[in-house]
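J.: Several structures are given next for inspection.
Nothing in this text is a laboratory measurement; each read-out follows from the coordinates by a stated rule. The structure displayed is predicted, hence computed values, not measured ones. Cβ atoms are built from the backbone, for glycine too; each structure is taken alone.
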Structure 1
Amino acid sequence: MRCPFCAHEDSQVKDSRPTEDGASIRRRRQCEDCGARFTTFERIQLRELTVVKSENRREPFDRLKLERSVAIACRKRPVSQERIDKLLSSIQRQLETSGESEMASSRIGEMVMNGLKALDTVAYIRFASVYKDFREAKDFEDFAVTVGEAGRSPEQ
C-alpha cells in the first residue's frame, strides 16, 4: 500500500479489525520509509459494476462518490456515520448481487432515495432536490407536501 504522505510503496499493517457493520476491515498501517501512520479500509467487491449515466455515458461504480452525496444530504442531521455506512453497504450489496454488470444511475438514485426516506426526512428532501433537479422554491414546497402526506396516518 502506497504511503499517502511520501508515496513509498511499502507499509506495515499494525492493527486490523472489522468495522462496526462488519462489511469491511479497517487496517492501521505505518510507512516503512517515513514512519507516518494511516488507515485503510478493505471491502468485498463481488463484481465490477458500471454506472450508465444520462446520454449513455458509462463510468465505474464509485462507493466514495455515493458516500459523499449521502454525507452532504445528512450534514448537520442526527444521522450517525454507522447508519450511513449501513445504508451504503446495503445499496452496494444490492447492486453487486443484482446479477447485472451495468446499472442505470437513476436506479441507484432511487435506492438512495428509499434509504434516506427511512433514515431522515430532511436528508431525503435534500437529496431529492439535487436528484430531481429542483429549480425553484415551489419545487421544494410541492415535494415536502408529498413527503408530509405520506407520513400521515389516514385519521390525521
Structure 2
Amino acid sequence: MPRSEYVASIRSRIGTDLLLLPGVTAVIRDEDRFLLARHQHSGLWSLIGGAVEPGEEPGEAVIREVFEETAANVRVRRIVGVYGGHPMMVTYPNGDQVGYVTTAYDCELLSPATPDLDELLEVGWFERDEIKTLPRRTWIDRVIDDVPRGSV
C-alpha cells in the first residue's frame, strides 16, 4: 500500500505505533453481487477503499481510491454507514498499526475494473452469501449486511 506524504510525516515521529485514520469504502454492486478486491499485503478479500487525504472530501476520496486501485470510474449514490472499532484495526507487514474509521459509500460502477497489481492480486464479483465463505476482512460483513437486498 503506497503511503501518503501525510502519513509518512506522522510515521517519522511515531514509528509503527497506532495511528487513527479516516477512511472510505466503496460498495460497488450489481443487484446482490458485490465487487471485491484481494489485497497483496494480506491475501484477503475486501471492499475497495483507503484513507482520506488532508483537505480531501470523503466522497472524492472514495472515487480516487477506486480509480487508483482498479482504474474504474464510479459515481457515489449514497452513504451506507460509518464503521470503526476493533474490526477496523490493521497491522501491516512492516509493523505499522492503523485504526480506520471508514465511511462506506454505495457506488455505481461506470467503467470496467482492472486491479492495480502493485496493490491488488485480483478483483471479482461475489454473491452476498458467497462472500462469507471467502478469506476476507470480516468487517465487510457488517457493511454488506447494511445494504438492502435486491436492485440498486
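J.: Can you rank 1, 2 by distance in nm of label points 7 Å out along Cα→Cβ at positions 41 and 137 and just name the one with the largest value?
T.: Working: 1: 3.8; 2: 0.9.
Largest calculated value belongs to 1.
J.: Using relative contact order in percent (Cα under 8 Å, 6 or more apart), single out the structure from 1, 2 with the greatest value. Could you put the intermediate results ahead of the total?
T.: Working: 1: 16; 2: 33.
Greatest value across 1, 2: structure 2.
J.: Given a value of 2.2 for distance in nm of label points 7 Å out along Cα→Cβ at positions 33 and 121, point me to the structure among 1, 2 it was derived from.
T.: Details: 1: 5.4; 2: 2.2.
It must be structure 2, since only it matches.
J.: To which of 1, 2 does the computed value -14000 (helix-only ellipticity at 222 nm (-39500 (n - 2.57) for each DSSP H run of 4 or more, over all residues; to 500)) belong? Mind dumping the intermediate values first?
T.: On the way: 1: -14000; 2: -6000.
Structure 1 accounts for this read-out.
J.: Tell me which of 1, 2 gives 101 when you compute volume of the Cα convex hull per residue in Å³.
T.: Details: 1: 171; 2: 101.
Considering all the candidates, the number was obtained from 2.
J.: Looking just at distance in nm of label points 7 Å out along Cα→Cβ at positions 9 and 105, which of the labels 1, 2 belongs to the structure with the highest value?
T.: Working: 1: 3.7; 2: 2.4.
Comparing 1, 2 by distance in nm of label points 7 Å out along Cα→Cβ at positions 9 and 105, the maximum is at 1.
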